[in-house]
Structure 1
Amino acid sequence: MHADFPTSDRVVKRVVVAGGGTAGWVTATALVRHLGPLIDIILIESDAIGTIGVGESTVPTFRGFHQLMKIREDRFMAEAQATVKLGIEFKNWGQIGDRYIHPFGTIGLQWSWMADFHHFWLYARAQGFGGELGEYCLEWVAGEANRMSLSSSVAPSYAYHIDAARYARFLRSLAEPAGVKRVEGKIRNVELAPESGHIAALVLESGTRIEGDLFIDCTGFRSLLLGEALGVGFEDWGQWIRTDRAVAVQSTSDGPAQPYTSAIAHEAGWRWRIPLQHRDGNGFVFTSDFMSDDEAHARLLAEIEGEPIVDPWLVRFKTGTRTRAWHKNCVGLGLAGGFIEPLESTSIHLMMAAVTRLIEDFPFHGFDDALLDHFNRKSRLEFENIRDFIILHYHVTQRDDSPFWDHCRTMEIPDSLKERLALWQENGRAYQLGHELFRVDSWSSVLLGQGMHPRGYHHVAAMMPEPQLREELARMRKDIAGVVAEMPSHREFLRRYCPAELV
């Protein structure tokens with residue numbers, strides 16, 4: 001124990017992480033990297049229990065989390081066979097045949113006027129010029145050109161596509177030498193303290209009893225600790241997000257990996273393609289109300305672009321959240337705490353954000369109500385904001401070709417999303433609060449990409465003389481095109497930056 005940290009009055013010392021996979025090893029690695037001298041960390045994992053294995057697409061906050069943990073990017077990318085992700089390509093969402101990209105970067109490079117850039121673009125379009133919105137985003141242009149560089153004059157904002165199993169093994173290789181103790185075995189029983197109702201110990205099938213002060217539930221959808229043992233309820237958001245199943249399969253790559261995820265809508269949901277260095281990840285997300293498991297299985301195999309290298313597997317899920325992410329001495333992370341269907345790749349972000357909050361709010365001196373309420377309130381706000389952004393994709397559509405899309409287009413939506421859509425429809429107003437993941441540019445990209453054009457725009461745009469606006473927009477397009485032209489291909493970038501020799 002570090003001499004600078006007195007321990008006589010600390011009651012929370014032993015942390016038990018129940019479950020491995022991405023959630024378990026992200027949690028254990030973060031805790032040992034930042035609180036290692038203060039706590040003991042035990043992770044219980046069974047080789048006999050498979051993982052969901054489809055969380056292979058991320059958002060840019062993933063990079064910030066890795067920087068916080070001081071993880072070498074090139075080594076991680078080589079180990080996880082990662083590729084760059086500059087955004088998400090959406091096909092057939094507004095109408096069949098539509099295509100747009102939700103890019104991760106800023107739209108309107110180095111724009112310094114009071115109103116957001118899209119207002120000036122809307123004004124320009126009303127005057128008959130301005131081109132496509134994506135032409136003003138470095139990440140959109142680079143993605144379309146299949147290029148990537150970290151040494152360009154303007155660095156792009158990006159995330160990753162990762163092999164989830166390789167990533168978990170990589171984190172384990174960091175966490176165990178740093179002090180995390182892994183215990184192999186299945187959990188047979190959760191033992192509660194009779195007076196407090198807190199979790200006292202986890203009993204394994206071998207009979208081993210693992211005591212702890214704080215328990216982290218990373219047991220997946222089952223939520224063995226938080227949901228089953230402590231009885232924390234689940235709030236189902238299926239009335240807004242009807243998809244409840246996915247068939248997933250890994251396949252061979254049929255060409256260079258594109259630097260974006262693809263999300264292709266179909267009559268009962270959507271299909272993903274996630275390109276890695278060594279293979280593709282594919283999935284067919286659907287609602288069991290409008291499509292059978294067998295049909296989804298057959299459709300996935302018929303539509304993937306490579307050859308399957310494993311048998312497809314079915315994942316059943318519900319979109320929603322536990323009513324409390326932290327209850328008594330147990331925190332639910334990953335799927336155990338809640339799940340929002342994977343359309344915008346937010347699952348890993350949510351677990352990383354939660355473990356970051358846990359480090360900030362670590363209960364060294366006990367589990368007081370104010371601390372838990374503070375943690376739960378922040379978790380709830382984050383889940384609800386992401387929920388609304390996902391509902392947006394389904395609701396803002398002109399598709400009327402199936403019962404699924406008829407439901408999505410006409411359904412009642414949360415009041416929080418109604419307010420956003422009303423502000424946008426009237427004058428193109430989009431906003432981002434401090435706790436929210438998705439930026440103004442994210443909202444405007446999806447809204448415009450799916451055909452919801454506002455009736456007006458901020459009139460500050462009309463203050464710029466038209467010749468000046470034409471000149472500014474042309475300069476911006478030229479600058480971005482010039483930067484992208486100097487970038488190597490995505491494949492060449494990966495070959496130089498994270499070659500297999502690093503593994």
Structure 2
Amino acid sequence: MSYLDLLKLASSEAIVTVTALVVLAIGLIRWGEAEMPLRLGASRRTSALCSLVAALGLAFAVGAVLTLPQQAALFGGMLVITPLTSLFKIICIALAFFTVLLASGNDSLRNHGEYLAIILLATVGLMLLVGSEELLMIFIGLELTGLSRYVMTAFDKTDIRSAEAGLKYFLFGSTASAFTLFGISFIYGMSGTTSLAAIGQKLTTASAQPLLAVGIIMTLIGFAFKIAAAPFHLWAPDAYQGAPVPSAAFIASGSKVASFVVLGKIVLVGFGPVHGSAAWHAMVAGWSPLLAVLAALSIVIGNLVALAQTNVRRLLAYSAVAHAGYTLLGLVAGGRDGFSATLFYTTVYAFTLVGAFGVVALVRRETGGDDFQKFAGLWSSRHSGPGAPLLAGCMSIFMLSLAGLPPFAGFFGKFYLFSAALRADENHGLLWLVALALFGSFISLYYYLIVLKVIFIDEPSSDETSKRQPAGIAVVPTIAVTVLAGVVLFLGIAPATLVAKIIASLP
């Protein structure tokens with residue numbers, strides 16, 4: 001195969017990489033030593049140009065994905081093109097696109113070009129993750145994404161919490177990467193290959209060995225960190241609260257989507273022969289009961305700790321832990337039905353969370369914070385500016401969807417997951433896990449409604465109102481949040497549009 005053929009098959013990744021370099025170059029432009037107001041205006045023009053170029057580059061990358069062939073494989077699975085990988089590359093690019101739009105309204109971020117370039121490089125890592133079926137390339141994608149996310153988390157130099165969150169994220173992430181790499185090395189040692197398909201074939205005939213079990217456990221621990229599953233979630237609250245809001249949105253959405261796609265490939269394709277069973281009446285050793293335990297811990301810990309939160313971003317962090325538990329149900333169920341349910345749920349959850357963080361960013365821009373009291377009276381333009389009622393309506397859609405209420409996408413996503421888990425065993429062996437997930441959803445309804453109570457019923461204190469300085473409407477982020485709310489509502493009313501594409505893309 002020639003380099004030209006390779007470039008054509010990796011054209012989407014190449015476009016995003018080139019866009020990152022162009023945005024970085026534009027961000028380095030300095031506009032002379034003029035007066036401060038003029039320098040400020042020039043800086044805003046540079047930021048706007050960087051955002052425009054980044055958004056256009058991502059749009060061109062989507063076009064490049066659409067021109068890819070239906071099936072192709074390079075270098076033994078290091079780069080694989082299938083309908084599934086193409087679909088989720090587009091989803092990852094779309095999430096990055098909305099993150100760029102949210103970042104365009106954040107005037108507190110200096111070095112805007114560098115920030116957008118890091119987001120784009122993280123997107124390349126996500127695309128490599130989604131488009132690979134080879135453990136070494138998956139690890140490279142994880143590291144490229146991880147290093148970018150560490151920098152994104154610590155990017156706000158004016159907030160000490162950002163530096164603290166970045167350091168904690170880096171330390172936890174490095175440890176998780178070590179676990180993943182050690183697990184891959186054990187698996188390679190026992191199977192003699194790093195290709196997922198070849199590993200699956202080897203495990204079909206190989207007998208159970210302790211080193212293989214250790215390798216599988218260490219690999220799953222590394223991915224449990226990536227998806228913020230309990231008890232490997234300790235980085236998430238600090239990262240979600242301390243990072244710049246667009247960074248938190250991207251970490252909570254795009255990274256989760258890519259991680260669940262890759263985790264599904266690893267356990268269902270590579271580790272498929274050692275599935276085991278998590279059924280209460282017939283527990284069998286394998287990766288399935290391990291994921292079931294992670295799911296149960298995540299649902300319980302995430303929902304219970306979220307009840308005690310008074311900061312919206314920390315609440316979203318702990319709810320993300322619970323949602324990781326829900327999403328794992330599909331992988332525990334196994335099969336095409338379970339995997340498609342996992343993919344649908346993680347997609348709609350990602351778009352919902354980007355929208356919720358978008359509202360948080362706009363409220364923070366207006367009030368200077370994201371504690372509950374900052375959202376008091378958001379529904380009234382009298383307290384929060386002319387765009388506030390629209391933001392309150394959008395936040396209602398996002399919160400009710402996360403709670404799993406109809407007619408929003410979160411309701412169908414949970415219904416799809418729970419039904420797939422129940423159908424996975426004729427004797428309803430996963431009923432214990434589904435019952436726990438239903439109980440967790442019931443608990444979550446309380447703290448999501450608390451957010452809506454603050455928005456629609458509570459009145460801001462006079463002291464809080466006097467502190468608010470109208471910053472004007474951030475048009476682009478507001479439009480992005482509105483579109484995301486429309487997506488969540490549409491996927492709740494017509495979920496078959498996405499479900500059909502996911503099912504058709506699965507082998």
Structure 3
Amino acid sequence: MTRVEALFLATYFLVLLILAVYGSHRYVMAYLFYKYKGNLPTPKGKFEILPRVTIQLPLYNEMYVVERLIESVARIQYPRNRLEIQVLDDSTDETQGIARARVARLRQQGLDISYIHRDHRSGYKAGALQEGLKIARGELVAVFDADFVPGPDFLLRSVQFFTDERVGMVQVRWEHLNREYSHLTQAQAIFLDGHFVIEHTARNRSGRFFNFNGTAGVWRRATIEDAGGWQHDTLTEDLDLSYRAQLAGWRFVYLPEVVSPAEVPVEMNAFKSQQHRWAKGSVQTARKLLPRILRSDLPREVKLEAFFHLTANFTYPLMILLTVLMPVSMVIRFKHGWYEVLLLDLPFFWTATMSVVLFYIASQREIGMPWWKGIKYLPFIMAFGIGMCVNQSKAVIEALVGYETGFTRTPKTGMQGNDRSWLKKKYRTLLTAQPLLELALGGYLTSAIWFALDKGVYFSLPFLLLFQWGFFYVGLVSLLQGRIATLLRWFRGSTEDATPALE
């Protein structure tokens with residue numbers, strides 16, 4: 001064996017080992033979840049006079065969902081003399097007029113609601129929240145993104161936890177308005193369920209740090225100020241503030257039994273944009289805070305969980321490297337007659353893949369989904385996660401090299417049921433050349449599949465097919481949805497131009 005071949009194999013097994021370790025972390029999360037599942041949080045006491053609450057609604061070009069948001073927040077049950085609502089609108093389109101009109105109508109009905117518009121986007125969402133905080137009158141501050149529809153009892157079920165003066169934030173679980181819309185939305189819902197049902201519960205109830213998710217939560221205003229306020233040097237201002245607040249000694253509470261429904265993206269490129277922002281922001285937060293966390297006097301298990309949480313996205317570049325090395329490794333070992341050595345891959349792949357299976361089955365079981373329904377999506381979910389590697393690796397690399405990009409919002413369309421009119425919506429995510437790389441990786445794996453079939457290396461096929469399917473699916477759907485939407489808008493515009501004006 002040449003030195004180059006040995007280096008390839010060593011790198012391949014090192015990457016497999018690291019990915020297996022991160023895969024094993026899901027087993028740890030599931031273990032902690034079931035161990036501490038019964039540690040239900042309870043309020044320390046009960047307010048004789050409810051605290052004043054400010055609800056902040058940060059917006060940027062949300063014309064399809066802004067009315068739904070404002071109306072749902074207006075229906076929240078809370079004493080009107082103790083509630084203030086801020087519509088923080090940085091929009092540059094029709095959203096301004098829609099939001100102003102709705103706010104004016106609700107003010108006439110006696111609701112304490114104000115419309116605050118900035119003619120710039122300094123600091124993006126973090127900047128808008130910080131600006132609103134300067135004039136907010138509430139002791140507690142709740143935040144909702146534009147696609148959320150909070151229930152009427154949201155505040156009454158969360159504020160009593162602030163009777164404990166150490167509690168700085170209460171987060172509730174996200175539910176999904178359009179889970180059944182498509183395979184894409186179903187997969188996203190299952191991904192998010194794993195995070196909100198298993199991870200958040202496990203971290204919070206076992207005494208580890210967990211994070212505010214940017215929406216559907218309530219902050220103690222003093223906590224925000226004590227932790228240094230909303231800062232916009234990362235794309236995940238929520239994750240950043242969460243860790244700074246917990247480092248300062250504040251305690252967080254997670255309420256999985258309280259849900260706040262929201263919309264997940266119906267289009268692949270919008271989903272990619274959202275995931276890119278989250279991945280890049282988490283790596284930026286890791287660069288910013290992880291050294292401080294590791295140097296602190298926090299318990300070892302808290303530091304370890306913070307490390308795995310904040311560095312989880314580093315697995316994506318490793319997955320790309322694994323994709324490149326996997327066929328090469330197979331050819332090298334077969335060439336030297338080490339056919340049986342190929343079986344060494346199986347424990348590593350089994351550790352990584354079965355952790356995904358068990359993790360997401362557990363999350364779906366906890367929310368009451370039939371086991372058979374959850375299982376049928378698992379191969380798709382695993383392939384889908386692999387197919388997102390190019391998108392997420394780009395985010396990780398940008399964060400590591402310090403490449404600055406603006407806050408790109410995720411387009412919301414208000415889609416539910418079988419409505420396919422999102423193709424005609426105004427808000428679109430720009431199509432890039434990224435799908436071509438995803439398709440190229442799918443093609444590369446296709447050649448490896450032919451080699452495995454030709455040489456009879458059949459036990460490598462499931463993994464090769466999983467990777468191939470993932471890259472082809474993500475790449476093709478990104479291209480097709482982007483092109484179809486562009487053609488429909490062009491056709492619609494051409495039709496309108498050709499229609500004579502009515503006298």
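Where a number appears in this text, it was derived from the coordinates with a stated rule and is not lab data. Quick caveat: nothing in here was measured; it's all calculated off a predicted structure.
Values as computed for the structure displayed
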| item | result |
| --- | --- |
| Given -11000 for helix-only ellipticity at 222 nm (-39500 (n - 2.57) for each DSSP H run of 4 or more, over all residues; to 500), calculated: source structure among 1, 2, 3 | 1 |
| Ranking 1, 2, 3 by relative contact order in percent (Cα under 8 Å, 6 or more apart), the structure that comes out highest | 1 |
